[in-house]
Structure I
Amino acid sequence: MNSLDITQIKQYLPHRYPLLLVDRVLDWESGKRITAIKNVTANEEFFNGHFPSKPVMPGVLMIEAMAQTAAILSFLTKNQKPDENTLVYFLGIDGVRFKRPVVPGDQLRMEVEITRYSRGIWKYKATGSVDGQLAVEAELMCTLREATAPAADAAATE
């Protein structure tokens, strides 16, 4: 079984608190699939405003957690760790469906599989479940690119 703890995950993702949304990789198969978890706790920053009296994990963060899981799979598949200039960018999100709320105390289990890879574009089918119940599903499309400084981006468009 291939697994990664939080220290190893940080080698594949540039995200840090409060936006690192993958706590453990349970299993992965290069070029195929990955299973990871996000432990949802009452201490999450976003629960202060979403919603204080009935906390619910924002859907966009569930999508982000699945995208981070997909990014880890992409780097593992390429057998490389990102450097400070390499980022994974969203290109598209399709077929998003939210099936149940995710609340403090839940463990969001994310399963992502690569459905296609062509010319630097990765497509994935992603699901998130809690206690075996589907919470969210989506098709994600991403690419790995070298990040440039904002000044360089502005100069390139002038």
Structure II
Amino acid sequence: MEPWPPAADDALLADLRAALRDADPVPEEFLVAARAAFGWRTVDAELALAELTFDSSCDPEPAGLTRSAGSVRTLTFRCGGVVVEIEVTRAGIVGQLSPARGGRVTARTSAGPYEEVPVDAVGFFSMGVPPTGPVQLCARTAGYAVATAWVSLR
């Protein structure tokens, strides 16, 4: 195998410089979102991550379920034995935690928390209309604390 010629290195570096020089600048809103996401990386590190297991906007309905054809989007997040189910409508979010316990749910975007609501003894909570872009729900009860995966709800 022949060694890489030094002239090839110079040509490659020249090509890279030209590509970077001609690149469009990164839009400011992307930079703001990236900085915010980086800043949030360790907040609530003790929360378990509840993964999205069902989204009615892209998953087929399980057999046997009958739902009215409306503008309701249903999402289910799971982490071990904890389930966070939400319905998103034009009026807002209605959800339930299982196992049912009282507590609090906080909703946040990359910019930080935007709404916090109580969870009643049977696990129900309701929130206003979510903003556009990725949202994460963080639920804290006496028995568990979970955060949902980030998901765009609108």
Structure III
Amino acid sequence: MSSGAYAAPLRLELRPSRVLATLLCALHAVAMLSVLPLSLEWWWRSALLSVVFLSLVHVLRRQALLAGANAVRGLLWESDGSWLLTLGDGRSCAALLLPGAFVHPWLVVLNFKLEDAWWGSRAVVLCADGLDGQSHRRLRVRLRLAGDRSPQEPTSR
């Protein structure tokens, strides 16, 4: 059996996802519709609707459209198991893949702990149309083969 430690680095160039944008809009629309029948003052309902709308704008820009300086535009999975995230403004951040990635043929959700970043962690949602088919397949296969054997933080004793 081959070891994942000797695999070539996997470079993923993300692209905007129409499927993810549609899902996000649908989920936020359901949230907005659920606010309307609440027996609250009109200004409370308006405030809740505004918060849901701002959430939609934020996640659409960052996750689906990949717009903005902090949107993850590329991923590099090094052969030693380390990750490098490329952001919209060209910066690169070293990251540690946290256990519990969701892997499905249409959707992959990766949770990263960013090293040397004040915001700490980042989730990257990848629909099948957010990557080319070959890259999406390679990522799913490597994630399944790696399991929870991703490098962990050293524990202090």
Supply the structure label, taken from I, II, III, corresponding to distance in nm of label points 7 Å out along Cα→Cβ at positions 31 and 47 with the calculated value 1.7.
III
As an exercise: percent of Cα pairs over 26 Å apart, calculated from one structure in I, II, III, equals 27. Which structure is it?
I
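The numbers here are math on the coordinates, done by the rules we state, and not lab data. Worth saying up front: this structure is predicted, and the values here are computed from it rather than measured. Cβ atoms are built from the backbone, for glycine too; each structure is taken alone.
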